[in-house]
1. Among I, II, considering only mean count of other Cβ atoms within 10 Å over residues 91-98, which has the greatest calculated value?
2. Of the structures labelled I, II, one was used to calculate semi-axes √(5λ) of the Cα gyration tensor in Å, giving 31, 22, 21. Name it.
3. For which of the structures I, II does the calculation of mean count of other Cβ atoms within 10 Å over residues 19-26 return 19.5?
4. For distance in nm of label points 7 Å out along Cα→Cβ at positions 107 and 179, which of the structures I, II scores highest?
Structure I
């Protein structure tokens, strides 16, 4: 089979999942992953995705083909998990720059494919919100996925879409994702196995991705209700959470409310206007608003063992089996600069509960 360029629909976490799935496809070859540089405010204090201009040390193969290596660094005050990720996964990472709109991203993908000798695209989404129509109130982050989907279809390259971890992002439910996969004629692939997922578990000692971390947790046997994100959304790790579905992108385009407008977008501003025409605001607006709010953050040193135990008991009283470590940090008002030391304290406090990205509230 000819090489594929894998495209991470939502950024860093999806890049990890794409690497996992690409191992089935490329065998011993190092997979090539195109990904946004878009981290949560916990990592990157600047709202929205980063562009080529936000990094030093990119390997510029051409004007549009920018490879991220362990020597790449975001320009302060920006932050990014991608340089470290590039050093810890067996894949090559290439930067998708959405500031040129879907038109520019399609050109980037085409240029990457030509440069790398790839003859097809595989778009990977964990959670399944790429199946969203756009007007669902529970859909919180349609911009990245919709843009990646449209950009892939604007190329002349054959493309398939892989969806894993149905419902794990707390947007569309597992039942909604599976139902829509069936509506689109999806083919169910082999679920991600514990053997496939286990090598990626150490990444979540530092990587903040909740959704891909939950996919790995599900594949390695964890079951139960998990609180995620700052809102404490309850999601469920089930026997079908590690299933993988393959879909043709054009059927997804046909039900995506943003596709028509995104087709001609040439700037990030164009993209946001298209999203706002359907949803009033974008996920970048959400990050801007969150940045403007004044947190009630405490210093890391003031989080006592009693506070950890109290937060654990409260989560258990809500019927949860786990909270993500990111959610736990939000509950305890941990400032981003203390997040790594907070992880270390959790590990020391109770290593039996600490299983990144999860903190068990029920033994």
Structure II
């Protein structure tokens, strides 16, 4: 739908991916032009502006493999006024706790629950009387309270990915490591191996916690990737270094003499090139923020889930040990593509059942 609709509007036909992205590009260019012409500053962080729209354009350019546009858009996004990368201190997360004996909850510290954090480019400020409480993002993420959904279904980092983070990296504290409480011994709450603490309530009693849609760090990661793919290793390292110098005290030695724009691994493997390192850092830094599935699709490497990692059982579902077919998925795995809603097929005369995406018969 590219025009305003009303009750009498008829749906359009299914278009190709190429046509859809052409429309996306056109809409973004129009928006950017209007922002530049009006010269009006946004009134609130929840409003899009020239810089946040530029980062949207950079995201799209990654999917399109348009590295020149990605560089240009990311640089424009980086020039966001009054925004700065999170410092090592700002990025430090302290873990909330819950005392079973007293039912007292202690709030942890994290920059990822406030639109006032220095690197936020776009987000939603949540006030207490507008919180969705049990249906909120933090209800699903913060397992420290022991009374919300996350307490029964904690969100955990892959133990393989956690193992890639050196002890000198402040982000190691965004999650539990192996604390000796696997899913088999775990009862409820945050006391489980690899539980996340990146996303915690700002104030659980008033159900406050802002939603962050976009951070400056993402712009630098896109810039680094696009420059690397263009063969500009030194500039790519410099862009990545802006983040890593604020995360890992030994980042320069970790980066070492890496070079090259070949991607040699997908979800697991060994870093061999500069592009590998950039993609790994993107995955760590933006964990839980950007849709990982979009990276899996555009990178076209499929994904792998090992049940045993360095002699340790994976913290993924035990389906991995029972059903080998769930261990490896090809890059073109059809369940990565969302279905067209049945209501659209039923009510749009220009969409037929034959237009539906292929799917796995379970």
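No lab work stands behind these numbers, since they all come straight from the coordinates. Since the structure is predicted, the reported quantities are computational estimates derived from the model, not experimental observations. Cβ atoms are built from the backbone, for glycine too; each structure is taken alone.
1. I
2. I
3. Traced to structure I.
4. Going through I, II one by one, distance in nm of label points 7 Å out along Cα→Cβ at positions 107 and 179 peaks for structure I.
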